[in-house]
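Trainee: Below you'll find a set of structures to go through.
Please treat every number below as a calculation from the coordinates, not as lab data. Everything numeric in this text was worked out from a predicted model, so none of it was measured. Cβ atoms are built from the backbone, for glycine too; each structure is taken alone.
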Structure I
Amino acid sequence: MQITQIEVYKFPVRLKKPFVISLGAFEYAENVIVVIRTSDGLTGFGECSPFMPINGESMETCFVVARYLAKALLGKNPLNIETCSDEMDRTIYGNSSIKSAFDIALYDIAAQHAGLPLYAFLDGQNNKMLLTDYTVSLGDQAQMSADAQEIKDRSFQVIKVKLGDNPEKDIVRIKAIRTQIGNEIPLRLDANQGWSVDSAIRVLKELAPYNIQFCEEPIARWNFMELPRIKKESPIMIMADESCCDHHDAKRLIDLDAVKSFNIKLGKSSGIFKALKIIRLAEQANIQLQIGGFLESRIGFTASAHLALTSKNVQFCDFDTPLMFSEDPVSGGIKYGEDGIITVPEVAGLGASIDREYLEKLSGFTI
């Protein structure tokens, strides 16, 4: 089997309302779709959601780099994913977001060829509940409290809260949210690198009584050597996000005994191939895992959901952003049920696609 054609499309989708974190505000999911076609008639779909403050990529840079990757992979055997991954890394350093879109499409083809749902192709089992949180954007305490109440009213069982622009305000925000919704629903905090080391320790100690599951990336990613100190002093579990992109980062954090959990995102790891390496390291080190993402549609998060079924160490899911889209052109894919429960498609491959009629409306190219 050979790769005979690769299509790449810009895929911007307006959000229902701005998504705000300490690194900026976003009105659009500015994504990229990759479609790989083969000599055997199989078609694979992949998607990435570049996030400039985190992986240094944009929809435009992904669109440019995708030409280099498509030319490198044309004629290759899509079933030899390791070779294809190595070829992408030889072609250009970094650019993990756009590489992840190609990687997902390759795994879609390989799982279809094997006649298995992607999770089964990855030696996983559909034997546990996948439960997503829903995110409260960063804002003033009144708005964040109202948003948390709306999420509770929609029956989500876990709420994620964006923080990180001001430690003192962050404490007030969480207390206000608890006053609004009570203490029963667990909260997940995400500071997106916004605090200093001392501030992080102070905030986390102050918020310990408020039923917090964990806090993602409290300090700047470059300051990861301070994570062991925060882990030791914090009563709340610390999760590495921006400081844990690929398996090399994971190994470094494990060797430092820096955190108790990792947040795996395909757009950070360059896709499933390297994400699986992080999972294996986490299993050996008894590290808890969350599978998350950026602003992908149900294409990207369907791949993430399949990945979440490959390890018992995956205990948390953060798959909410497709629910924030103003439109959903995806066919198949994961389904969102009551309480934030995610259902994974039981068909061969990824099980998610976008029809040609919609794709032809997008800006794209074919190699």
Structure II
Amino acid sequence: MDSLTERQKQILEIAIREYITTAHPIGSDTVCRKHTLGISPATIRNEFAALTDMGYLMQPHTSAGRVPTAEGYRYFVQQLMEESELPLSQQLLIRHQFHQITKDPDEWLKLAASVLAHVAQSAALISAPQTRRARFRHMELVSISDRTGLTILVLQDGSVHQQLMSFARSVSQEELSRLSARLNERYANMSAEEMRSAATGLEADLRESLEPEVTQHIIELTAAHEATSGRQIYRDGLMQVLHQPEFEEIDRARDMLQFLEQGDVLESMLRQVQLDKGVQVIIGSEGKWEAIRDFSMVLSGYGLPGEAKGVLGVLGPMRMPYGLAIPAVRYVATLMSDLVNRLYGEQMESDRNES
């Protein structure tokens, strides 16, 4: 049951919004001067004291104003903020930016991180969508010497794999290019298992060809990626967050960098984000993640449930502009889901029809 009176809710919302904007403790005089509440500074001080006792505000020093606690931010996000969408002008601008780039998923991911960082005024991160199976997209064979070539394999998730191959005989670049073209046509969008099945029976007809050897090579690279693939995470906006007052303390800035770069806790958190739950807000450690005790994250899954899915979101101090971050994350997640659907959806539907 909600224990706050309507006046306390109003004062708490004002205090949090003011602190998000200014990063300075909020005093009763400031609230009284900027907002017409029809009550005296003394009454506001009494309500501040009550909100402090309830754990929604804290007083850094005896003579200082109040700042929100993690519990206060949680109440603000869940009870006081009205759900909103990005302005239509921003939506159109973001869509236009995506239409200007190629169909390369790597470019989509970089742009999504950049857009989120700019709109939400926070550090942004996005993980590449993971699929049930790694799928062949494109490959090239490049001659290094008469009997050595470089295999360049690109999978549908945008990952690139390179490995040297030694041949039993001299091979020209022209022959390698012809072979690459045949394999690109034959194995388009196949998984390692599907490529292995399609290659069955070819060896007898191609004893003098490099094709069985190269085919086996790309099957092994694809299967290895499928078995060991971790999330590739794209980041943007870190410097603008580190310029926030909260990170003037070097230890806190170091904590932020370690969290983003070391990846263990971040990966654990991303694995727990469920695609069907929409936008999820993590404020402070929430009793689970000590590494972000001073930070907040707004996260959302995107993609196709059970097929190809990733996570995107923003990270910043608890004094995050939630009113910008939440609709930005929601909109970009929807946009990325549409793009993933275009990339993977047709093949997934084909798989279902064949099964």
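Trainee: Could you tell me which structure in I, II was used to calculate helix-only ellipticity at 222 nm (-39500 (n - 2.57) for each DSSP H run of 4 or more, over all residues; to 500) as -11500?
Mentor: The read-out was computed on structure I.
Trainee: Match the computed value 13.8 of mean count of other Cβ atoms within 10 Å over residues 60-67 to one of the structures I, II, and report its label. Spell out each step's value before the answer.
Mentor: On the way: I: 18.1; II: 13.8.
Working through the options, I get structure II.
Trainee: Let me ask something else about it. Ranked on distance in nm of label points 7 Å out along Cα→Cβ at positions 28 and 308, which label among I, II comes first with the largest value?
Mentor: II
Trainee: Given that semi-axes √(5λ) of the Cα gyration tensor in Å, for residues 12-123 alone, derived from a single structure, equals 27, 17, 12, which label among I, II identifies that structure?
Mentor: Attributed to the structure labelled I.
Trainee: If P(r) over Cα pairs in 20 Å bins from 0, in percent is calculated from each of I, II, which structure is the one that comes out at 31, 59, 10?
Mentor: Checking each candidate, the match is I.
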